[in-house]
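Dropping the structures in below, format is structure tokens.
FYI, it's all coordinate maths here, none of it is from the lab. Please read these numbers as outputs of a predicted model, since none were measured by experiment. Cβ atoms are built from the backbone, for glycine too; each structure is taken alone.
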Structure P
């Protein structure tokens, strides 16, 4: 079961920090239709206003989805909201790209 309480933040943002990108975040769920793992690579991009995401905690948070039966569209929207709520940035975008062996090529983006 996904757990947004795993997300930790850092309260040190330089005034020069305009945009942060975290690449190659592995993410998987159990597909609703076939019950097989769906594997994705996520990229999170955000414009911080006062807090930064702590990357290791984001990886642990994403790993908490591994046994959930969700469509990536449902999970991605929740991930974008949870990360937004954690750092309250000016803007945040979560982009998910399917891992090739998992299903046909697809990229989905959620922006808040």
Structure Q
């Protein structure tokens, strides 16, 4: 469920990308996952710690969906921020599975706290 919310925030973008929303939704309806969500080790592409809006995508050429980066903290997302306690739970859940995923969710928790 957590990845679905992250994906929705990527697809819907933030307030500065509202005019690109339809293109982003169409791109996300492909039969493949974005590299940042479907490949281990690529969560850094989301740039969840950013406080300033970034206009250019950091998607690798292999992805091509151009949904990254995650909306900046300075810009409201369509779905809102994930609660701090939820992110903390996700981080603790992934500590046993994947250090990279645990770091991602710990960063998301810090993002809400900042």
Work out the source of -12500 here, i.e. which of P, Q gives that when helix-only ellipticity at 222 nm (-39500 (n - 2.57) for each DSSP H run of 4 or more, over all residues; to 500) is computed. Q
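With Rg/Rh (Cα atoms, Kirkwood Rh), for residues 48-87 alone computed per structure, which member of P, Q shows the largest figure?
Values: P: 1.01; Q: 1.03.
Top value of Rg/Rh (Cα atoms, Kirkwood Rh), for residues 48-87 alone, among P, Q, belongs to structure Q.
Assuming 10.9, 31 is Rg and Dmax of the Cα atoms in Å, for residues 8-71 alone as calculated from a single structure, say which of P, Q it is.
Working: P: 14.5, 47; Q: 10.9, 31.
Structure Q accounts for this read-out.
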If Cα Rg over 2.2 N^0.38 Å is calculated for P, Q, the one returning 1.05 is structure P
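Any idea which of P, Q comes out highest on distance in nm of label points 7 Å out along Cα→Cβ at positions 80 and 96?
On the way: P: 1.1; Q: 3.0.
Once distance in nm of label points 7 Å out along Cα→Cβ at positions 80 and 96 is tallied for P, Q, the winner is Q.
Check the numbers for relative contact order in percent (Cα under 8 Å, 6 or more apart) across P, Q and tell me which is largest. Write out the running numbers ahead of the final one.
On the way: P: 32; Q: 28.
Between P, Q, the highest calculated value is found for P.
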